[in-house]
1. With mean projected area of the Cα convex hull in nm² computed per structure, which member of P, Q shows the largest figure?
2. Which structure, out of P, Q, was FRET efficiency 1/(1 + (r/R0)^6) of positions 70 and 150 (r between Cβ atoms, R0 = 25 Å, to 0.05) calculated from, if the result is 0.00?
3. Supply the structure label, taken from P, Q, corresponding to distance in nm of label points 7 Å out along Cα→Cβ at positions 214 and 254 with the calculated value 3.0.
4. Determine which structure produced the value -14000 for helix-only ellipticity at 222 nm (-39500 (n - 2.57) for each DSSP H run of 4 or more, over all residues; to 500), calculated from the coordinates; the candidates are P, Q.
Structure P
Amino acid sequence: MDLIPIVRALSRRKTGAILIALQVALSVAILSNCIAVVQQRLAHMRRSSGMDEANIVTMANQFAGTTEDLASRIQADLAQLRAIPGVVDAVAGQSFPLRGYGRSTGVWRASDAKATTLNVADYAFSERTLDSWGLKLIAGRNFTHAEIREFQLGSKWLTSPVAIVTQALARTLFPRGDALGHDVYLASSAPSRIVGIVERAETPWAAHESATYPAEYAVLEPTQWVATNVAYVVRTQPGRSAAVLTMAQKQLYALSRERVISEAQTFEDTRADQYRSDRSLGLILIVVCALLLAVTALGIIALTTYWVTQRRRQIGMRRALGARRGNIIQYFQIENLLIAGAGAALGALLALVGNLSLATSLEMERVGVGYPCFGALIVVALSQAAVTWPALRAASLPPAAAIRGQ
């Protein structure tokens with residue numbers, strides 16, 4: 001079909017064509033960035049914490065009554081938990097990945113006085129925590145029992161002479177891959193030697209990570225946390241998490257009623273709680289995109305229907321001269337494709353410019369060209385589908401009725 005008559009017809013209806021093109025452009029720009037944000041949030045939510053998530057339950061335990069001999073009370077609790085059928089191991093600590101709060105520290109290389117200090121999560125780690133959490137040790141060794149020191153809440157935290165770090169932190173500190181056996185400083189004048197590297201152990205605040213606190217930077221120190229508030233992490237055999245969680249609370253209360261147990265849940269529930277805001281954001285963006293696309297489609301339908309009404313005599317004359325229904329439908333499809341294509345190209349450009357601004361001001365990730373292209377493809381396809389109904393109505397007009405203006 002010759003495009004020149006279509007372009008000339010559009011030039012006589014510039015206002016409507018421009019409005020639809022701008023609507024398409026806005027839809028493409030918003031849709032592209034929304035798709036990018038949703039995809040980034042989904043990838044963010046699916047990251048592994050490094051733990052055996054499917055087989056871990058956690059509880060926050062607060063001792064009441066006397067606070068004397070807390071270490072013995074904690075060890076008694078752990079012995080009780082480890083004796084439950086289906087339990088692989090259990091440990092006590094201050095925090096764990098995705099808990100939402102915990103201890104942090106600064107770390108820098110001992111060999112470089114001018115090295116940048118990195119902010120990292122600092123976990124109290126016993127010799128049994130590695131297996132209890134299900135972390136994967138990829139280099140070096142675990143802590144020995146002799147290296148574990150006891151830390152009483154309220155006392156001064158003393159940096160351990162040995163430490164285990166995550167793989168991401170090791171690569172950042174020692175890009176050449178020789179972190180094992182090197183010394184680092186953990187916000188202290190005394191160095192700590194890296195004796196092991198774990199594949200991954202996310203920070204307690206990984207769901208709310210920032211450039212200041214990356215999710216994958218953590219250091220593990222050989223420490224037994226002793227306080228009135230302690231977190232129990234229990235690893236179970238596959239499929240036993242729910243039963244163990246119920247039994248664990250009963251056993252602890254049977255051991256002593258002078259306690260309050262809260263946050264008793266599977267690790268999957270912990271993950272769901274921490275990423276609730278990300279899911280809500282994703283749902284809101286999906287609804288906004290659906291409404292935006294609906295408004296765009298309705299605008300195209302309304303404008304095309306209006307144009308069909310204005311062109312009844314022209315359509316009737318073309319039908320009388322031998323034009324088939326397919327020719328009429330094709331005319332409106334091509335006309336709409338020219339408008340939507342121009343708007344989509346403008347929208348893709350706006351999407352990239354808008355994302356650059358958002359990435360700078362809100363620390364968002366930059367999107368590639370693929371997102372605007374995908375968004376443009378969706379909007380153009382929707383616009384072509386939207387114009388089909390008015391085009392079918394135009395093609396169904398009887399030639400005689402159209403010429404008479406009926």
Structure Q
Amino acid sequence: MKNQLKFIKLCKCGLFILFSVFLFACKDKNANQIPVSKAVKGIFYVDLHEEGELEAVNAISISSPNISYRYAMNMKITNIVKDGTEVNAGDTVIVFDPTDVNKAIVDAQSKLEISGAELEKMIAQQESDLEELRASFEVTRISHEISKIKFDQAEHESDMARKQIQLNLEKAEIALDQAKEQIENRIKINAEEIKQKKLSITQDQTILDEAYDALRQLTVVTPSPGIAIIARNWSTGNKFQIGEQTWTGQPLITLPDLSLLKAKVSINEVDIAKITTGLNVEIRPDAFSDSKFTGFVKEVANLAVNKKGSTKIKIFPIAVYLNETDKNLLPGLTVSCRIIIDKLEDVLYVPIDAVNTEAGINFVFKKSGTGFKKVEVETGRSNSDYTVIMSGLAEGDEVALTDPFYEEKKEKTAKIQNTN
């Protein structure tokens with residue numbers, strides 16, 4: 001009987017030990033499942049992460065030709081260089097449809113030929129009319145000479161006859177003056193008619209010259225070497241392509257100077273007070289994020305603008321100039337910019353996810369043995385990933401990145417709800 005009681009006691013003791021080990025193991029297992037991070041001491045950067053787009057600081061803009069209004073209404077692209085193509089000076093980059101201009105050239109040439117023929121005909125007709133007037137003048141001159149001779153020989157004529165001869169001479173003088181005046185007037189009229197016709201021909205020639213000039217300009221060549229970056233059509237939002245129409249002076253292609261690039265970045269209005277010129281920036285192109293470049297804030301806008309697609313959100317454009325260049329850095333690339341606002345030496349910091357706030361008090365869950373305990377901390381400045389700890393932790397302390405008591409709190413809440 002005693003042996004049986006002893007055996008039962010041993011069994012109970014063994015079960016208790018096994019249960020204790022089980023509870024300890026479960027608790028240790030749960031603690032190990034909580035993600036943790038160590039409090040680190042070192043250099044802390046106060047930074048801001050924003051996206052931007054690369055563009056050249058200096059660039060040559062190639063626009064649709066500034067041609068006469070007669071041909072500017074139907075400027076359709078028939079050929080355009082591929083976006084990102086490397087071009088040399090003199091290379092053709094855009095060709096526009098010449099149909100309307102060619103038709104205008106044919107019409108202008110035809111009109112010019114007709115005007116030239118009309119001028120020749122006019123000159124011939126004027127010469128003919130002038131010859132008739134000169135012939136008539138010669139007859140009148142001869143008649144005047146005869147009248148004058150008769151008057152000179154009328155000394156012995158009666159007064160009546162002499163008077164009649166004198167009247168005839170006066171008539172002949174008047175007729176001669178009129179004939180002379182007619183010739184002079186005709187010469188002036190002829191000169192004016194020729195002047196007007198030649199002016200009309202000059203205008204026709206100008207139209208023809210404009211048409212030829214427009215035809216030449218419809219083939220656009222690059223003035224210098226570079227990378228051809230196609231502009232976007234504001235009406236479609238896409239880059240210009242074959243078949244689309246433009247208007248005179250419309251920017252179509254940019255030849256950027258790749259020796260100096262900048263990133264256009266938009267800063268939210270709540271963060272703009274942190275940004276000043278001269279701040280250092282780390283730039284990572286999204287297309288090859290393993291590469292890192294450096295730059296600095298060069299320009300900060302004084303006025304806010306509406307964020308694209310929103311009338312309520314305000315942004316401030318800034319320009320970040322790159323310190324170096326690379327063959328892979330091209331205008332239009334999207335880049336991630338890390339703007340270094342401040343640098344703190346020898347400070348303690350933890351991941352921002354480790355810091356919790358309750359009733360205005362900041363705390364962390366510090367790992368202690370096989371569990372965690374709630375520790376109040378005083379925090380300092382933060383960035384997008386970490387928070388400075390002024391007091392409450394020491395270097396190397398491990399803190400939970402999630403609430404280790406979440407499941408326990410969840411169960412208690414569920415029991416209370418079930419009880420109610």
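1. Values: P: 28.1; Q: 47.5.
For this comparison of mean projected area of the Cα convex hull in nm², the top structure is Q.
2. On the way: P: 1.00; Q: 0.00.
Going label by label, the one that fits is Q.
3. Details: P: 4.7; Q: 3.0.
Corresponding structure: Q.
4. Numbers: P: -17000; Q: -14000.
Derived from Q, not from the others.
Each value in this text was obtained by applying a stated rule to the coordinates, not by laboratory testing. Computed from a predicted structure; not experimentally measured. Cβ atoms are built from the backbone, for glycine too; each structure is taken alone.
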